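Next up: some structures, all given as structure tokens.
Only the coordinates and a few stated rules stand behind these numbers; no lab work does. Here the structure is a predicted model, which is why all the values come from computation and not from measurement. Cβ atoms are built from the backbone, for glycine too; each structure is taken alone.
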Structure 1
Amino acid sequence: MVRWGFWKNRTHNLARMSLGDLVVAFFSYYAVLVYLGLTAVSLYFAARWFESWAPLAIAAVFAMLAYPLAWYVLHRWVLHSQYLYRSPLTAAVWKRIHFDHHQDPHNLVVLFGALYTTIPTIALVTMPIGYWIGGPAGAATAFAFGLLSTVFYEFSHCVQHLNTTPKSKFMRQIKKAHLAHHFHNEQGNFGITNFFWDRLFGTYYPEPKLRPKSATVFNIGYTEEMAERYPWVARLSAGTRGDANPRRFRSESTAPDAPSRAGR
């Protein structure tokens, strides 16, 4: 991981961070800077190839509407699938992009998506139809708004894991649904800021009491039995895999002299 500024020599425990801490950490995180930089480049090319406003507006709206569906599909049928950890070729990727987050929900370091998975996915979802709508300028515009949607989703996701109560009703509602996904039953509430597709496919539950408590909410199906059959994620986790409870926050280093300052 690239580290500088607020991220240098620190861990980042969302349970001990304020909203102000999060804003500083978020906008200095390398992946967010990459998203914003690519957005600026994409908008530059959209302006350079500009022919008409209407196709660009349609491409932008398409990108913002497509993102919740793309996230739902990937979250439900890829990140919560039971096949990625079964191969040594994909075990490390699955561990990085989702298993670690469910094991340690307050660790900001593993909350963000990995660039090598997010950027190709955003491009694949947005650019072809953007091009069909508005040519090169439409593709660039759709990609830019896909990136901005990602930044919004990532920030909202971070706020959902802060140990604070949001002031807005909307944020309180989506936080409640998302935390139920993490701490009650992982087979529902796959959205982050938009639960339309959960409602459509019957996976939305606004109250934890509407679903039974899941025994696999923290290991997302990678149980002790599965770890014995498919050991690659367990080996990469250095024996820290948890089942009954989420892991307590740990820094990337477990050495005695690892940074231990509060709120990081």
Structure 2
Amino acid sequence: MIFYFSGSGNSHYAAYTIAEKLNTPLVSMAECLKTNSMNFDARQDKYCGFVFPIHFWGVPYLVTNFIKNMQLKMNEDTYVFAVFTCGGSTGSADKMLQKLLNKHNINLSSVFSVKQIDIFVPFFKIPEKDKREEVILKSQVDIESIVNHIINLDKGNFDENKGSLPFFTTTFLYPTYSYYRNTSKFRVSDICTACKKCEKVCPLNVIEIIDNKPVWKLKKCTLCFACLHICPAQAINYGKVLFFFDSKNKGRYRNPYAPKGY
């Protein structure tokens, strides 16, 4: 059984590929939270995985919420793994995740990471097509390697994207994540077509179309940018209109292997 969360489709692609190779069920954390379906029985599964993107060098709010509220039955010898997708480094996300799992008496057998396109467009511009294809090709090779490790039941931390100062980045920068999750930083231009794609893709049901424009109903979201990147008109932007901290004209990206409408 593999639990996944994905905004741009990067983590969905990784989770789907791994689940298919392992012949194990794929479960969306977002859908489970929406439907309040939080009881799982993985005693028939050899593997149990958690696949999600890194947010601010740590665990996304949605994933934290999911793990805190899940009720998961598994065998003592179940192989438990985590796969992080990241545009930069993962910091000490592995330690954050293990701390969350400790409350359920679950120990990670292994940890992996896969570099993907960085979708945090307030800071970074989406690269050109050839660079994107290069990153995707490399990620496919990395995922194959991860699958082999899992099949062999290899134990250990295989995350090669921690960065040079993982403890520092997570300890001092992850706390700013709560501030940036404020939905007041989103804005919508007049080119919005009210297609409702942002409303449908929001993993926490934060967005509602009112008077033909998206409105963020809650003060905070998980900041996955699914709404921003799926908008066909690029009408949604995030950040103050400053010389660098703004998503305008930075490009948009969804993993080409993400399912339609996801």
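At-a-glance table
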item: Identity of the structure behind 44, 44, 21 (criterion: Cα extents along the principal axes in Å, for residues 64-183 alone, calculated), options 1, 2; result: 1
item: Winner on FRET efficiency 1/(1 + (r/R0)^6) of positions 16 and 200 (r between Cβ atoms, R0 = 30 Å, to 0.05) once structures 1, 2 are ranked, highest first; result: 2
item: Origin of the value 0.95, where FRET efficiency 1/(1 + (r/R0)^6) of positions 88 and 128 (r between Cβ atoms, R0 = 30 Å, to 0.05) was derived from one of 1, 2; result: 2
item: Structure (1, 2) behind the derived value 22 of relative contact order in percent (Cα under 8 Å, 6 or more apart); result: 2
item: Computed -9000 for helix-only ellipticity at 222 nm (-39500 (n - 2.57) for each DSSP H run of 4 or more, over all residues; to 500) - originating structure among 1, 2; result: 2
